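Pasting the structures in now, so scroll down.
What follows draws every value from the coordinates through simple rules; no lab data is involved. Bear in mind the structure is a predicted one, so any value in this text is a computation, not a measurement. Cβ atoms are built from the backbone, for glycine too; each structure is taken alone.
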Structure 1
């Protein structure tokens, strides 16, 4: 099927760098004259990733309310809808970003796409991004890995089912840490190519593209055993929060300062509770600009990933938080941190549509543990 659309799913734990990777891949294929669509995924609506990718001029559809595996028909429906908007049956390239707490995606998404979804597709090898900050602790079996053993189980299973593993952020890591992560993967999950990459700078992406476009699924026909009780508990150990909001002021303030201030204030409150952050993302939209800031763990500094240099006297917020803490406490701390960050720029904050919860037990639409025949 040389002319069939290419379906690329990029997995990895919360905060691994999936959105940045997907955005860079999308721009690459667009530069080749191909029509590219992106499908994001979350347990609830108001996803920072969707806003971020759309702000880059990309066509983005969203599957909200459940993971791809538990809402397979919505995934294929979004793909169909976006294809028809372009006048064709499907676009040239579909890039899919699953929920960062999900695993078993080969059996519940990729194999059903080949067997159940009655469309010609070229399914690329499944790339999983290894998150360095938690990878060193979880794969290294440190006493303080940051998450429960059940959540760490999900992290390891994501790497186990990968066709290739991407060690991300190599531009920020000492070479010794890159070597250690590579060693840990090779020892615990042999047989998978391990590629050092930087989604931020594009380092290593030529090798990644070669694997995605011409690589085989490695090892062929592998089947991963998964304890769904442990998996469900691992997801439920994380508090999940999505919220919209606003900040207004009597005079213009620095949008970037508010974005990074939001993340710093909330992370400080979480760290004081010894609540490990899996991922904390915010967007601040105003004056025709979109600032994005995030934190990926308690041991890493917050980052302003999309600065704007803009000022405004009123902005819209989107906040996503995935943290090892109960949802009620998470909601209270996010409200407190948002109000504090707004005051720091001379503004007043209001949060709306705030939803905090623990993900429910995953119940896949399809599960094909054996290779497609």
Structure 2
């Protein structure tokens, strides 16, 4: 297609995109935007994180909004507070040169009264985590009767975080909306059931990048060592990447805490994010990581959901995840917005067998490295 104007995006939005350095549509934007701009459609898009999904659904959603009508017309559901805030920020940036369209993000971890107060102002689009939205509905603090479009972003993450009941409830009382757009990196059975129950049988289905669920800009590597050598190998890798930033993944909270202490003792600017942190502690860590006073984030899988920090060069799997879906989400923290990235697995001989399973099921190829360059 070439550019966003050719896709049907209005000039005001195109000017904002241009100012943000977004000039050429990604694959998902090229395929999805013309379909969604027509309206009156249910869509299922299978695409990994970091491919430009927010613009793919956000620009058509903004295009539909009647800015003279102060009621909520669009609802975006997402798994985490961080992702919700990020989506709302992106939509705000897209509207810099167009009619004022007001977006409000609501999520757990903040006083609900504060959010209720903000929702009393003109609000056209609400970005919400499922649990907090149900809380607001139960308090009669939000009116969704004028919603025309519901977007489910990272639907598989929402289900894996235990939001199935809430999503079913929300989709049930929003049964008459004109558009339901669902995006997911993977399509487990529970997602297929949700699609069959709540979306039109004629829903358009799109699978991006030839069916690969993992971003093809990521280079997948692995290095085999003895269990007691893992920390030494990790230090070698981090020393070779001194100027770059990334995330190191562990399977348990205990390993995450222990590894962070070891890295700090070696003068590495590291901090941890895991399930034992309070929301304000988690926010503090994420602020430090985003403003680069912390270079390395050590994280568990569940705690790391929704992390979206620009310019991360690598992820390291200090311990392999429980299943392939977690590998997809971990690796997707790097190589975002068309950039290259590395996903390095530090594995024992026994663990290396798991990588064949990832290759087969995720359509990726691992390259083995024998040693790291300092």
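Tell me which structure, out of 1, 2, gives 62, 44, 41 once Cα extents along the principal axes in Å is calculated.
Source structure: 2.
Among the shown structures 1, 2, from which was the value 13.5, 40 of Rg and Dmax of the Cα atoms in Å, for residues 224-351 alone calculated?
That value comes from structure 2.
Given a value of 16.2 for mean count of other Cβ atoms within 10 Å over residues 96-103, calculated from one of 1, 2, which structure does it belong to?
The value was obtained from structure 2.
Tell me which structure, out of 1, 2, gives 4.4 once distance in nm of label points 7 Å out along Cα→Cβ at positions 56 and 232 is calculated.
Comparing all candidates, it corresponds to 2.
Quick check on the output: 11, 47, 36, 6 is P(r) over Cα pairs in 10 Å bins from 0, in percent, for residues 40-175 alone, derived from one of 1, 2. Which one produced it?
2
For mean count of other Cβ atoms within 10 Å over residues 168-175, find whichever of 1, 2 sits highest and give me its label.
Comparing 1, 2, the top value of mean count of other Cβ atoms within 10 Å over residues 168-175 belongs to 1.
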